Structure 1
Amino acid sequence: MIPTWPEIMTKIPRLDATDWGAMGLAKRWFVATRAAVFVMTLFSAGIGMLLAIPAGQFDLINAALVCLGLVLAHATNNLLNDWTDSKKGVDKDNYFRTQYGPQPLENGLLTERQMIGYIALTGGAALAIGATLVVRTDLPTLYFMLAGAFFVLFYTWPLKYIGLGEPAVWLVWGPLMVLGSAYVVSAELTLFQFWIALVYGIGPTTVLLGKHTDKLKQDRVKGVHTLPVILGETGSRNLTLGLWAMQYLVLTLGALTGVLSIWFLLVWLALPRFIVTVKRFRQPRPQERPETIPEDVWPLYLVAFAFNYNKLFSGLLVLALLLSLVFS
């Protein structure tokens, strides 16, 4: 069945070659790039721009450009990830990646030449937007762009393969995206922005930890030494839980000591979903799909709970920032 736009933008749809052939180019691009996860990038950009408002200047054109550029960079990374893992043989033989959604190369949806075309056009557009922002601002924007390009190119290999993929995500979705977004719209950076960026960056990192824990056994066999493979399943689960607890601790202490607005305590509204997520992370992964997990989600399990929880927590963090600005 051909996926609808809401399905493409909120989940990774299951489809076959017939469905793929019946879709237009735009839908194909969004499916191939796994658009459902772009929300984490938009949260980074949005938080950065909210943090920039107190500077007293706000460039709306740069704001639109940085949102589009970051999404295109994220899309390029996802395409490169699939291309690299396919070339290295990781995604072959019913590997985890091909089970939860279409892998364009492994599922025969794109030829290698077409895949490279997707990467070149998407990455080229991201670079063009980055160059435009450099021209519209100044040299520090170039440094942000070059750092972003480094992680886009080298996240999958070698960083993901040597346990540095998760720290890279913390740096990218935290300081790099948040501070970069703040800078291009206001030309100002502060330690406060850096602090919030580090706290937010924990969220996307835990989503990745959940995914890599879900496929820990397969990665170990394939020789992909993600952080969960290195730490072991218990260690990676405990690390994820500890990082979530750190988010609450830092924001709560900040609010109680007056460093942050009292509005930041709103993140505690995510506690019910947090408790549910923690329970899943403390239980063994089921061998078969539980009835509570939809067929179009499985075999995603820990990552699905982490992603849903992170969206709520991040949304509350954005709301807290917004209310802090309104009532400051």
Structure 2
Amino acid sequence: MFTPKYSITDQLLANITRINSLVRDLNDRRFPKIVLAEFEKTAREVSSYSSTSIEGNPLPLTEVKKILKSKPANIRNSEKEVLNYNQALKTLEQLLQSNKLEISLNLVLKIHQQVTTGLLPDLYSGKLRQKPVVVGDPRTGKTVYLPPDVVQVEKLVSDLISYVIKNNQEIHPLILAGIFHKQMVIIHPFMDGNGRTTRLATKVLLAKMGLNTFNLFSFENYYNQNVTGYFQTVGEYGDYNELADSIDFTKWLEYFTGGLIDELLRVEKLLPKIGTTPNSRLETYHLKLIEYIKQNGFITDRDYAKLTNRAKATRTIDFQKLIDLELIERRGKGRSTHYVLKEN
């Protein structure tokens, strides 16, 4: 039975409160579909770059963007890593939108297979490891951590997933996602691709709680800014068999939630700058129209005419633009025509 040790410190509680507030504010804001599509694309680029960079991939962000755009046929392993990660992000987002995304051992194995396809032999891709592995310090080359024995791996992963599912309504989802992330790194269930698989699976848990990192932001970006700090906090040093009963998740949970705050604040500053093209930019009169609907539930052309001095033809164009951007929708016909906010 997996029973992680951690404390709800003042710092952790403050971080969770702050994240809830930031997510609520972002969810309350409405952005045109064209803007969100642009942001989703950027978030995938940054995630694909950051998560592979954490593991030592040398490709810069500019090169990653080119690869994702052109999808070259003849590629090196470094390019394959990026393409695999990006495709895994797309697959998980599609599953999320279809409400078919639930954390399970099968999902974790599928994520690993997608991340490592063409990079690991079929014997290892999408399968729990059947050989011992060691974790070394990339700077010194020395072994710093001995993961659990092979015979323990499947039970440890299954126990972790059971713990997350069982406590879904009892423990705050941010804590559950953080515990899952660190414990997966500790178990080290695969021959390779552990970090990438873990970060993608953690995204699933965050998305299920309403923090959809697929189209909002890249939490991998925060870890990539200080890879040493990330590894020191998420990992352990020594032999798992000697450490198992004393591992404390508290410091990691503080770091994990602090990273989410950092990235949410970056996104909050970035979002207003997106969508400044003529096709997606919202003018003052558009915002007045939307605000009127928020306060009154609907708006008619006659109501809109009282808000602005725009002519009948331009008012019609304004309504159509907001309809095209999927911010509002038309209801009724003729004199009964009115407009309401489009359901998300």
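Quick look at the numbers
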quantity: Which of 1, 2 leads on FRET efficiency 1/(1 + (r/R0)^6) of positions 3 and 123 (r between Cβ atoms, R0 = 30 Å, to 0.05), largest value; calculated: 1
quantity: Which of 1, 2 leads on distance in nm of label points 7 Å out along Cα→Cβ at positions 11 and 99, largest value; calculated: 2
quantity: If FRET efficiency 1/(1 + (r/R0)^6) of positions 75 and 131 (r between Cβ atoms, R0 = 30 Å, to 0.05) is computed and equals 0.65, the structure in 1, 2; calculated: 2
quantity: Winner on distance in nm of label points 7 Å out along Cα→Cβ at positions 147 and 283 once structures 1, 2 are ranked, highest first; calculated: 2
quantity: Among 1, 2, which structure scores highest (criterion: percent of Cα pairs over 29 Å apart); calculated: 2
quantity: Which entry (1, 2) yields the derived value 1.6 for distance in nm of label points 7 Å out along Cα→Cβ at positions 19 and 107; calculated: 2
quantity: Entry that produces -19000 once helix-only ellipticity at 222 nm (-39500 (n - 2.57) for each DSSP H run of 4 or more, over all residues; to 500) is calculated, selected from 1, 2; calculated: 2
quantity: When relative contact order in percent (Cα under 8 Å, 6 or more apart) is computed for each of 1, 2, the largest belongs to; calculated: 2
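Taken together, the values in this text are just the output of simple stated rules run on the coordinates, not laboratory data. Computed from a predicted structure; not experimentally measured. Cβ atoms are built from the backbone, for glycine too; each structure is taken alone.
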